[in-house]
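Engineer: Multiple structures follow.
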Structure I
Amino acid sequence: MENRNTILDEIRAISPVVAGIGNQNPYTVSPAYFDGLAMQLMLRIAIEEKAGIDPVLHINKNNIYQAPEGYFENLAGNIMQRIKAQETGDAKEELELLSPLLGQIGKKNPFASPEGYFTDFSDNIMAGVKAIDFVNEVP
């Protein structure tokens, strides 16, 4: 009992408004809530079953996952191709076996900087700083 009073004293010190609420249950259910509950549940189960949805797990009972066209017909060939790719000692040959499209791309870098970008970089920075100083000068 003393522990309860200690906690109540702490709550009063922190927030008298919260301490004044008391220990009554703030949640209530209307008196008629359970009167129609069974009927509503049975109706919902019937609707979900008609739609092909499991009423307990709430998931579609129909198989929504399908293998790609020709998956099983080409499975053995695809597995053998991957085995051959692992046995190669050359990375380029392995890439061509696994993905012919990626094997054709090559090693050319698609990104480039403009000519003279790094040689003129410090001069361009200084010119920008001087331009900002010039604009900020008050006559």
Structure II
Amino acid sequence: MRAAPRICCFDLDTFFVSVERLLDPSLRGKPVVVGGHKGGRGVVVSASYEVRPHGVRSGMSIKEASDIAPPGTVFLPGHHDEYAKYSRAARDVVDRYSPIVVAASIDEHYIDFRGCEALFRNASDPDDDATILRATREMIAAVDA
């Protein structure tokens, strides 16, 4: 009998904002919108957690985001040439955890952990679910590093 799939959706939330903050650490802790210049044309590609409570969301127009974002929000067109490099680095980490990884987008992957329980099992894990949960947390920490 073949094991059932054990699928994890690995979504790099605020990926584009995170890359911008790696490139410019002064953006940390500030409300940031990636997608275009304030009041300009375009679409919000990513909105930081600091700006989301004001209603700014991915997919809305930059004009609309400009109208509702708090004062001091940083609007950036983005460094699109850099994103692929950081996405590849995250994918390199994810690939170490499962032989079956499908990229849904630059910042989202589906990982099948089917049969990987034995690879990651610790004596302290009460069951296979706990093993995979711990492995996914380790994977997240490795990407965050």
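Engineer: Taking relative contact order in percent (Cα under 8 Å, 6 or more apart) from the coordinates of each of I, II, which one would give 7? Mind dumping the intermediate values first?
Structural biologist: On the way: I: 7; II: 25.
Source structure for this number: I.
Engineer: Comparing mean count of other Cβ atoms within 10 Å over residues 18-25 across I, II, which structure shows the greatest value?
Structural biologist: Numbers: I: 8.1; II: 16.1.
Result for mean count of other Cβ atoms within 10 Å over residues 18-25 over I, II: largest is II.
Engineer: Given 11.9 as the derived value for mean count of other Cβ atoms within 10 Å over residues 42-49, which of the supplied structures I, II does it correspond to? It would help to have the intermediate numbers written out before the result.
Structural biologist: On the way: I: 11.9; II: 20.0.
This value belongs to structure I.
Engineer: OK, next. When helix-only ellipticity at 222 nm (-39500 (n - 2.57) for each DSSP H run of 4 or more, over all residues; to 500) is calculated, the result is -11000; to which of the structures I, II does this value belong?
Structural biologist: Numbers: I: -16000; II: -11000.
Attributed to the structure labelled II.
Engineer: Taking FRET efficiency 1/(1 + (r/R0)^6) of positions 10 and 66 (r between Cβ atoms, R0 = 35 Å, to 0.05) from the coordinates of each of I, II, which one would give 0.65?
Structural biologist: On the way: I: 0.05; II: 0.65.
This value belongs to structure II.
Engineer: Supply the structure label, taken from I, II, corresponding to log10 I(q)/I(0) by the Debye sum over Cα atoms at q = 0.10, 0.13, 0.14 Å⁻¹ with the calculated value -0.81, -0.91, -1.00. Don't skip to the end; give the middle numbers.
Structural biologist: Working: I: -0.81, -0.91, -1.00; II: -0.44, -0.66, -0.73.
The correct label is I.
Where a number appears in this text, it was derived from the coordinates with a stated rule and is not lab data. Just so we're clear, the structure is a prediction, and the values are computed from it rather than from any experiment. Cβ atoms are built from the backbone, for glycine too; each structure is taken alone.
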